[in-house]
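Each reported figure results from applying straightforward, stated rules to the coordinates on display, with no laboratory input. Everything numeric here is computed off the predicted structure, so don't read it as measured data. Cβ atoms are built from the backbone, for glycine too; each structure is taken alone.
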Structure P
Amino acid sequence: MVRFFLILVLCCAFRSVASAAELRVSVTAGSDEAVGNAVISVKPLSPNLEMPEPVNAAVMAQQNTMFAPFVLAVAVGTEVTFPNMDEFRHQVYSFSKPKRFELRLYGQDTTNKIMFDKPGVVALGCNIHDNMLAFIYVSEHPVVGKTDESGDVVFSNLPPGGYEVHVWHPDELRGGDDMKMVTLRADEASDIAFSVKLRPVRRQQQPPADEGY
């Protein structure tokens, strides 16, 4: 009886993995310019789909007088840690509506954590170093990631079914793609390409000009 039960469990697990689908997303701008740091969020159209469990922890570091990463994509309910990797202190803050907060001056010996419990875009700054800028995209959808420098991101082990696929970038202008529909089929990979319009001058953080930091 025990042996039969184990075989049944293994068969069910194999069936689940074997029937999973893959979604490959690419984002470009202008004349096929690859767009990194584009956030892709995936919303299932059916509430009955058994989606992968979202990651509920992430890190936004302060290192070399900059935030790392520049764009962090998380799901609602994620706790983000803000370690200071520099030898001097930082004071991280945000005035964004989804999460207003301020982490008072702290150095390497302090660990700060913030729970992001509402969807939206959270812009970060440092009260001490004006060059520092970053964004946390808090998604209400269960699957979220961001494109690499090649403008690509891959989502694996998704259940077959219909989905909305959304794209966001901190420099995106209206007029480009922002959502597409896709139907994923078992044991197949599906491709979606987004073309976005970005502002001519990109928002970015640069290393500080003053080496006295």
Structure Q
Amino acid sequence: MEKLLNDDIVGQIREVFQKLEHPVEMMLFVSEAACEYCAETRQLLEEVTPLSDKLQLRIYDLLADADLAAKFGVSAAPAIVTAAREGDQVTDLGVRYMGIPSGHEFSTLIQDIMMVSGRDSGLSADTRAYLKGLTKPLLLQVFVTPTCPYCPRAVLLAHQFAMENPAMIRAEGIEAMEFSELSDRFGISGVPDTIINDGAARLVGAVPESNLLAEVKRAMG
């Protein structure tokens, strides 16, 4: 089988992964039914995860592992959950990516791994305080395409938000073309487009942390 990552990219990733601090569990949910990019997504993660001994990949099936999929709020495939691991303990940090992280979105995958490994969102103290205080669920869905250079920044910001309070926040990067029905439901016409709590608020474009926080506050009432 032809590799997806060439030797140069593998070398670069291996170098970046030398900075990984804590173990990361990559959970990939696939489906036998109507999943256009499940095989490629699996191959991509199978090429990335051996590049550091701090990474572990587990592959699950949406139907066969339905209880686990439900626990992580995964209802479609391919879906990547990037979680923290300490020994046998896996901690969900609310970080999700729906679709194959190709093109510009490959950098999102690598940055997610780095951030989860560091166990730090890097957000400002004010943002952290607000997010930690949330008592109602917050869902951030960031629609992206592989050709969009600004999209990784928007996805990463949503993932940073989730990390501060994963019990209440889930953030999903969603490949808009792969999940076209979902895109149509929200009327996605340009990317990145961040949908907050099923349309309670939305933000088009890659925006600063303060802008996303303001919209989240508005959506949460």
Structure R
Amino acid sequence: MHFEDIADRVSEVRQRIAAAVIRGGHGQHVTIVAVTKTHGVDAVRAAWDAGLHDVGENRVQEALHKMDATDLPLRWHLVGHLQRNKVKVVDRFALVHSIDSERLAVAVHEHGVARGSPVEVLIQVNVSGETTKGGFIPSELTQFAERLPRLEGITVRGAMTMAPLDAAPHVLHEVFARARDARDALAECWGRGAGQGEGVTELSMGMSNDYEVAVEEGATMVRLGTILFGARAP
């Protein structure tokens, strides 16, 4: 597959994002993270050629294969679950979106200390309350956030969330707004404890079916796959 129309798709997505930023009134810059899950290396190259330099992968092994098969100066994002026994792989990623538990945060922190530089991460929040999704629920987040500044091996850049599939627009707005509140709470705790609250600005939320609502509610990163590359490969 050669993705001949990806430039047109990216152009349309950028226009829709710009309109959503205006509607939402947050004035944020939005990064498109091209999620090439189940597509081949040609999808990565197509994204680069279309001006997308941030690529996301759900699975570590798939990401490593694509990294080794390309020599492009991409920013790689790990958007899927990270197992604690594989934390060393974070060295290959610019940003880890999916710190979904305190045990994982501590494991990544310990690796950051060992390598001599902190790992840049987002804290995954589960504001929808779905048991099938990972992440901190709001009642857990505040207590955990108070302890975050002591984890010197990680640098918190913001929050990530996933909304329920096929949710009504008003539900999406509520979920994404609560994720924005979680990001702001993280910024307050991180800044108070580490003096870096101004750096907690990222809000990774919104996928192909709901990214415009996410941007309206303040998303700074949208994780897009199907809308750019078509249906996932089997």
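Some observations on this one:
- Structure responsible for -11000, with helix-only ellipticity at 222 nm (-39500 (n - 2.57) for each DSSP H run of 4 or more, over all residues; to 500) calculated and labels P, Q, R on offer: Q
- When distance in nm of label points 7 Å out along Cα→Cβ at positions 42 and 106 is computed for each of P, Q, R, the one that comes out at 4.7 is R.
- Computing relative contact order in percent (Cα under 8 Å, 6 or more apart) across structures P, Q, R gives 18 for structure Q.
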